[in-house]
Structure 1
Amino acid sequence: MESAPNLVLVGPMGAGKSAIGRRLAERLGLPFADVDEDIEAATGASIPVIFDCEGEAGFRARERSTLAARLAGEALVLATGGGAVLDPGNRRLLRERGYVVWLRSRVETQLERLGRCSNRPLLQRPGREQVLRGLAAEREPLYQEVADLAFDTDGLAPGAAAGELAALVHARWQAPERA
């Protein structure tokens, strides 16, 4: 059984990090946080507005500091943004401060789940499928690098996925005692 201060979910957009993460945290009796939601709350702006005003580099800087702040604590289920693994410092921090679960999802499933989603800056250009395939090619090796466990979410509703994942995590990860 592995011990790590936090349980962290990584994976592509549409894999279910937020939806599954909330339900997983409830099942494990732990608080839940979402890096993207934290960034929006801190700035008072949506992720697309941050991308428009500061570009991807500005957003990634905010993501880096938010991730570090969240992972400084313990006994938390944390959903990261899909691109959090792009930064080598983030990957180091994920390995040091988290039991990392890679939520995997096929591009076809992502397309179905994201539908006409308009709040994903990287998808606001033609050719969504090609964009998702390109992101997968770039990011999957990085997800694999940091993952302690890979879990396929294709064909699973968030509640069912959380139930299956809770059983796997319970057998493999020991959360720290909460004060």
Structure 2
Amino acid sequence: MKLQLHEPAPGFHRPIDFLRACHRRITNCLDTLERLPTHIEQHGADAEAQSAARRVLAYFEQAAPQHHADEDEDLFPILHAYRDDPGAHPQLGEWVDRLSAEHPRLEAAWDTLEPSLQDIAAGRADLLQGAEEWVRLYRAHLELEDNAVLPLADHLLSPEERTRLGRSMARRRGIPDAYAEQADE
């Protein structure tokens, strides 16, 4: 029997749920970043700190850029078309513009934080300069997405738009047939 410790991520046929699952992984990384300075203070860049730094690096070097592209290139343009829809929140356009503008700022701040994490991953203790502010900004970003924008997307997107979004997300990850396979399950 295979013991499953984590709930599997939703497939591309449920793109909004897939984005929420990405947000949970980002939140887990942010939690790790908040705990890491205290751990390093007490234990240095030991094996546990190195492993934690590698996990955070792996996510933000690989998955996070794809996630931002999912939103900036696919979801947000779809939502922009709904900004004047009576079923949409009057601030939808403003929210989408704000979130889209925050992505480059978060990425630039990551570029500053990344070398410190690389040092920790290599066993060298580091202070994680800027981590606290970056975590705070990212949490505020995720809060708006999770509490306002994604629920609106759930409400507004047609089945065809969900299909288009899911297919694009799968292609971005090099999985062109994933959507069709999962939709048949």
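A few remarks follow.
- Test item: Rg/Rh (Cα atoms, Kirkwood Rh) calculated as 1.02, pick one of 1, 2: 2
- Structure (1, 2) behind the derived value -17500 of helix-only ellipticity at 222 nm (-39500 (n - 2.57) for each DSSP H run of 4 or more, over all residues; to 500): 1
- At a computed 0.35 (FRET efficiency 1/(1 + (r/R0)^6) of positions 65 and 153 (r between Cβ atoms, R0 = 25 Å, to 0.05)), which of 1, 2: 1
- Source structure (of 1, 2) for distance in nm of label points 7 Å out along Cα→Cβ at positions 137 and 169, computed value 3.3: 1
- When relative contact order in percent (Cα under 8 Å, 6 or more apart) is worked out for each of 1, 2, structure 1 gives the greatest result.
Each value in this text was obtained by applying a stated rule to the coordinates, not by laboratory testing. Given the structure is predicted, the values throughout are model-derived calculations rather than measurements. Cβ atoms are built from the backbone, for glycine too; each structure is taken alone.
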